1. Quick check: 2.5 is what I get for distance in nm of label points 7 Å out along Cα→Cβ at positions 6 and 86, calculated from one of P, Q. Which structure matches?
2. When distance in nm of label points 7 Å out along Cα→Cβ at positions 46 and 78 is calculated for each of the structures P, Q, which structure yields the highest value?
3. Identify the structure, out of P, Q, from whose coordinates volume of the Cα convex hull per residue in Å³, for residues 38-93 alone was calculated to give 163.
4. Quick check: 14.3 is what I get for Kirkwood radius over Cα pairs in Å, calculated from one of P, Q. Which structure matches?
5. Computing FRET efficiency 1/(1 + (r/R0)^6) of positions 30 and 70 (r between Cβ atoms, R0 = 35 Å, to 0.05) gives 1.00 for which of P, Q?
6. Tell me which structure, out of P, Q, gives 4.6 once distance in nm of label points 7 Å out along Cα→Cβ at positions 54 and 102 is calculated.
Structure P
Amino acid sequence: MREGVVYVDQIEALKRLNQNKTFYVKLLNKFKSDFKSKPDELIAAASSANYGEAQVLAHTLKGTAANLALTELYKQSLEVETQIKGGAVRPESLQDIKACFADTLTAIDMVIQQYD
């Protein structure tokens with residue numbers, strides 16, 4: 001994980017959830033299980049120029065990241081979605097989002113450990 005990067009904004013997320021830490025952990029675990037393959041699916045769709053599917057995947061990842069206050073993943077998903085809409089996705093952006101996703105999962109695990 002990169003130093004100084006906010007992967008999970010716990011304060012914002014808990015504010016949205018009325019400080020319900022149990023529900024927050026449940027949502028984070030659901031994100032981990034439901035989204036584990038999304039970065040690879042996004043890369044495959046964008047790499048094969050299936051921009052319709054790639055845009056849906058990027059948009060879904062962006063929205064879920066925003067709702068859970070997964071700050072860096074939201075930013076990178078927004079960037080990739082913008083590139084897709086423009087019709088040209090930089091390969092390094094796809095690799096960046098995959099790495100960011102992995103770092104976000106690490107950060108999520110640390111948050112979950114705090115509340116277990």
Structure Q
Amino acid sequence: MQARDPLEMLIEELGDPEFQEALDKLVALVKALNKSGLLDVLLAMADEEVVSRLSSMLMTTGTMKLADNIEALTRAAGEVAQALSEPVEPVPPSELVYSLRDPEVLRGLARLLAVLRALGRT
């Protein structure tokens with residue numbers, strides 16, 4: 001099978017209405033970025049040294065761990081938001097002590113203590 005000519009493929013794509021719509025949007029975006037001055041900023045940031053420095057700043061162990069756990073963090077944030085939106089009654093001390101037998105409460109306290117330790121190290 002013979003490879004298709006890239007120019008022929010481009011001409012074919014240019015005739016596709018969906019491709020033309022996407023291209024129109026891309027051109028509009030570039031014009032807007034240029035008009036606002038952001039295109040100049042982006043071009044300045046595209047400098048190899050700047051990109052290298054930004055990459056090294058963003059690609060830390062902490063950001064990689066955050067990326068690996070983003071789903072769990074999002075789910076936990078949703079559950080916390082739900083719990084905070086529900087009405088609660090004051091808890092007497094005896095019930096508070098009894099709650100320490102609940103495995104979910106113990107896991108939550110363990111995670112809270114881990115967060116507090118991490119904050120204390122920074």
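1. Structure of origin is P.
2. Result for distance in nm of label points 7 Å out along Cα→Cβ at positions 46 and 78 over P, Q: largest is Q.
3. Q
4. P
5. This figure was derived from P.
6. The structure behind it is Q.
Rule-based calculations on the coordinates, nothing more; no lab input. Because the structure is a prediction, the values reported are computed rather than measured. Cβ atoms are built from the backbone, for glycine too; each structure is taken alone.
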